[in-house]
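Readers should treat all values here as calculations from the given coordinates under stated rules, not as data from a laboratory. Quick caveat: nothing in here was measured; it's all calculated off a predicted structure. Cβ atoms are built from the backbone, for glycine too; each structure is taken alone.
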Structure 1
Amino acid sequence: MRLILQLLEKYKKNESKCRGCNFCSKIIRCPSPNYCVGCKSCYLGCPYEAIEPELIKPSKTIKIIVDDVSYEIFEGITIKKALELIGFNVTRYPEKDALFAPCETGGCQSCSVLADGVIVPSCHTPVRQGMVIQTQLSENYVPRRIINGFSPHPVGGVGTPWHLKSKRGYIEVACFAAGCNFRCRTCQNFHVTYKSQTRPITPEDAALQLTAFRRRYQVNRMAISGGESTLNRPWLIRFFKKLSLLNPDKQARIHLDTNASILTSDYIDELVAAGMTDIGPDLKAVTLETFLKITCLTDKELAQKYLDTAWNCVKYIADHYYPEKIFMGVGLPYNEIFYPNEERRVEELSNWAERLCKIDPSIQVCILDYRPEFRSSLLKMSYPSPQEMKTVKSLLENVGLKCVTAQTREGHIGPK
């Protein structure tokens with residue numbers, strides 16, 4: 001037996017900040033309504049930051065078994081926290097022999113373990129007396145994650161060729177994956193990103209649903225976005241394989257929109273082999289300072305890994321798959337609030353464009369007009385005007401990028 005001693009972080013609502021939006025109950029599922037187990041889903045997902053942490057001194061202990069070893073540990077915590085306390089390597093960037101737990105909200109389910117014979121997300125499941133946990137899942141287990149928002153779309157995403165966006169009607173169908181490893185205050189899909197009320201589904205079920213939508217709306221493009229769609233790698237690979245089987249015609253296009261923060265070369269190779277034909281990596285910044293401001297990450301070392309991986313992803317695809325095998329469009333989020341002053345804004349955007357030019361100046365770029373969405377009441381920012389977006393577009397083109405588009409409130413602006 002090993003007794004782990006540590007103060008535990010719990011979360012409580014600050015009623016003076018609460019706006020009564022019920023996001024914490026309608027979108028977020030509390031895994032332990034009777035007592036807080038510190039999963040922090042409500043803390044991460046509250047649009048008004050009305051949930052606050054507090055340190056609690058634990059009292060009662062329970063016994064659990066992890067990988068056939070018995071431990072004594074304090075009750076009232078998640079499986080993920082218990083594993084951390086007994087010495088397991090739990091990470092937010094994929095590592096060998098580590099439990100990958102990137103979203104911490106129960107959406108992506110990458111951190112799943114076998115607990116009393118049931119596969120559960122460790123970040124969103126309380127430990128209990130006598131629980132038997134196996135951290136290694138069998139090779140033939142069926143991954144699940146929360147998927148929402150199956151729908152047709154008239155403009156597509158970052159990885160959609162720009163010339164399709166001007167067509168009337170729908171041009172693709174899409175679904176959206178819950179869970180994200182970023183904490184962007186400008187998140188424009190936060191109702192899905194922080195969703196944990198919905199039951200997780202298998203990749204095969206998701207592929208069947210998206211294929212049915214394709215047939216209903218008679219389009220060729222099928223996309224997945226998020227949240228962050230790449231967090232659960234086994235799920236995504238099986239999803240693309242099933243989509244390929246269900247859509248064997250040459251017109252079918254399988255499109256991934258992503259922040260690219262964990263897309264290593266081997267992961268990209270596996271996605272291409274599974275059937276991916278289009279990708280839209282979102283290169284949020286070129287400097288760590290701006291990247292931290294956009295993503296609201298606090299761990300600088302982790303953020304640098306994410307940023308480097310995203311840029312390496314674009315270069316790897318450009319060198320090995322683009323444009324013959326994979327269509328790639330790159331996203332650039334923009335709002336003047338991301339930069340401390342005008343000089344730094346121009347410098348950052350110019351450096352971003354120069355770095356992409358060195359990879360390939362012909363790669364399609366879509367400038368995204370980031371606006372106050374998720375935590376709008378906490379952000380002193382305005383919606384970029386169409387003219388402002390045109391100015392940024394011209395700046396990137398003057399550096400040397402040849403295919404720059406811009407998303408504005410009045411529609412998309414195509415290349416020169």
Structure 2
Amino acid sequence: MSDQVGFTTMAGARATGEAPPLGIVLLGYAFMGKAHTNALKKLPYMMYPPVAIPRLVAIAGRNEEGTREAARRYGYEKFTTDWRDLINDPDVQVFDNGGPNNAHLEPCVAAAEAGKHVFCEKPLARTAEEAKTMLDAVQKAGVKHMVAHNYRFVPAIVQARRLIESGKLGRIYHFRAVYLQEWIMDPNFPMVWRLRKDVAGSGVLGDLGSHIIDLARFLVGEPKRLTAMTKTFITERPSEDGTSRVPVDVDDAFTALIEFENGALGTLEASRFAAGRKNHQVLEINGEKGSISFSLERLNELDVYWVDEEPKETRGFHNVLVTESYHPYWENWWPHGHIIGWEHTFVHEFHHFFDAIVNNKDVAPYGATFEDGYRNAVIADAIEQSAQSGRVVDIRY
């Protein structure tokens with residue numbers, strides 16, 4: 001198998017019934033680097049039979065010592081401190097960008113121009129303008145492209161979308177979502193890159209807000225207009241070296257009210273100042289025939305209510321454990337009731353992306369393409385614009 005993974009061509013592998021290899025180069029080795037690599041290594045034996053065998057060709061990062069250690073720890077064949085070294089590597093078919101937001105535009109565009117399929121962490125870009133440049137590049141190159149909105153690949157979220165698509169909820173009236181964390185509440189928490197506009201593009205809006213913006217579009221549809229407010233609670237923080245205090249130029253929290261094209265109303269709220277909340281993403285959808293509620297911290301469950309359920313004396317929300325063999329992705333995992341976790345969403349999304357590459361399928365509508373990433377950025381920009389102007393902003397792509 002090792003010889004096949006290293007040298008068999010994709011066409012030859014398909015002809016012999018073997019899963020073809022896909023050479024991967026990963027940019028970034030920290031939080032997302034670990035999450036992506038964990039998924040890549042699990043995929044061949046859990047999403048079985050695999051559509052492709054990831055080959056961990058190289059990992060890139062700015063810090064030489066850290067990148068070398070990541071290559072050793074994760075099992076990449078080589079490492080570099082300059083992603084440009086790897087763009088034209090013939091052993092690489094997929095460029096996986098898990099770097100900070102300011103490292104999305106240039107590497108992804110260069111990878112697409114070199115004919116590599118591109119997988120990029122969210123948010124796709126710091127602004128809609130950057131995102132449009134990236135979208136144009138992958139479309140011109142004709143490569144497959146996907147944004148790592150991994151919550152689309154939670155089995156319960158897929159099940160919720162299927163229920164909505166089936167018409168069982170009828171007309172959708174409301175979508176509301178909150179995403180709350182607490183990790184920067186300490187005024188002496190230092191100025192990491194996520195708190196710098198030149199690197200991150202925005203604060204909680206891009207970090208957590210991009211996820212619930214994506215889920216709103218994925219589950220309900222396109223927004224028509226919105227009004228929003230943002231807030232920065234701590235306006236100065238210690239520099240990373242601790243020698244000075246520097247101004248914070250990103251948002252700590254936002255709230256937005258959205259009208260969708262289908263007439264539904266939505267609310268989005270995200271904050272990194274919610275004491276006690278660790279990774280509290282909760283959403284609810286209310287329709288004419290029922291409601292669905294989901295919490296990320298209980299990601300194997302859906303709460304579902306049906307308006308006309310009989311007998312009415314016992315009518316109420318049902319807690320559904322989404323672990324049956326007929327639920328999304330479950331045939332690849334365990335017997336019912338044996339839950340999976342956050343990290344497995346990355347296994348599902350890479351499997352989806354590789355299936356699109358190997359079998360020339362569309363990444364959309366279940367995967368988030370760079371088109372989705374661009375539209376997400378347009379909405380995020382509109383939230384900032386509304387917060388600054390105090391006005392309702394129409395969404396225009």
Structure 3
Amino acid sequence: MIKKSEFAWNMVGSVLYAMFSAIILAFCTRLNGMEISGMFSIAYATSCILNSVGEFGIRIFQSTDVKRKYSFSDYFSSRVIAIFIMIFATLSTVFIGGYTGTKLWICLLLIAYRIIDNLSESFQAEFQINERLDLAGKSVSFRNIVSIITFIIIDILTKNIIISCIFMVLANLVIFLIYDVRLIKKFNINKIIFNTKKAIQIIKECMPIAIAGILNVYVINVVKYAIDNVGDYTMQTYFNIIYMPTFVINLISLFIIKPFYKMFGDYFNNGEYDKLSKIMWQIIGILILATIVVEIGCFILGVPFLNMFYGVDISIYKADLLILVLSGLFYAMDNLLFNLLSTIRKQNYIFITYAIVSIISLFVPNVLVEHYAMRGAAISSVVIMASLCILLAIFLKIGIRERRKN
């Protein structure tokens with residue numbers, strides 16, 4: 001049973017996590033201008049893709065390991081290995097992509113920020129499996145709020161995006177050390193023993209989820225890369241602004257889905273697939289209702305609010321804004337189906353789904369953005385997210401049917 005404090009703190013943490021990029025982008029746009037803001041946006045998108053390497057699908061695997069196949073030390077060890085892979089991938093990406101100057105430093109600093117997030121994820125999963133999701137929610141809340149405030153203050157004082165990002169990374173690190181590391185001792189974990197053999201076993205088991213996770217973040221951000229290819233930094237900034245309301249649906253999905261990780265694991269291990277399906281449909285119903293509310297809100301207040309918040313006029317993109325909200329619904333359902341397939345240990349189906357959609361994503365966004373500009377970007381986002389949703393739903397049904405037979 002999920003306690004009220006767990007749900008409340010997870011909700012607060014999810015809101016801050018989901019709104020992090022939107023808030024930073026808003027202040028970056030006002031203080032540093034449209035070009036730097038667009039540069040920050042594409043660097044942030046790159047950091048999200050590389051961050052999925054560091055995540056490696058370990059969080060959902062660890063949070064649903066109710067039989068304790070592996071220890072906290074084993075999961076933390078695997079996370080460290082994943083982070084080293086992430087660092088290698090980062091250096092390769094910035095070299096191949098020809099990142100230089102401000103864009104290079106923003107990307108590297110955002111990756112440093114993400115490394116701390118990934119280390120914290122191992123601690124949060126341990127809190128959750130011990131039925132203390134509230135501690136995990138507090139970790140996310142404290143780190144994000146302190147990091148956001150630090151970034152804003154330093155950027156106001158210096159008007160320098162690089163210095164602001166440096167202080168933001170340091171703030172995240174300090175909170176991680178004084179909160180997560182200190183609290184883990186409450187669960188009789190006083191030292192971490194690095195077990196290479198078990199860490200590699202976890203890496204192998206999570207590999208399909210990890211690759212799918214990387215592809216997941218890629219397809220989410222592929223429209224931004226299409227804009228980067230055929231548009232400019234100004235168009236990039238406008239797209240990120242009108243994309244912001246989709247975060248409302250995303251954060252709703254985060255604070256609804258994450259508390260059920262352990263329950264998903266319990267139902268799966270007990271073979272209670274009907275209960276698993278019931279929760280799934282209840283969550284989908286809430287997401288659809290939330291999307292309707294957000295669509296109405298965006299139709300009435302979306303444009304004036306975003307104009308005021310970001311200090312730019314997005315009136316001509318009202319229809320594109322409403323289209324993108326729909327993509328947010330499909331993304332939220334993708335997240336739910338992804339986690340359910342991970343829970344029932346059907347990682348290969350996740351990989352197949354994202355491999356197929358990634359191939360589609362190589363062509364659709366570039367063609368639509370080139371011919372229809374922002375409208376093409378919005379439509380391609382819906383097409384990609386809807387394709388994922390359909391395939392994941394089909395494979396989940398197949399996966400549950402197979403589990404019932406075993």
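I have 20.1 for mean count of other Cβ atoms within 10 Å over residues 42-49, calculated from one of the structures 1, 2, 3. Which structure is it? It traces back to 1. Taking relative contact order in percent (Cα under 8 Å, 6 or more apart) as the criterion, the top-ranked structure out of 1, 2, 3 is 3, with the highest value.
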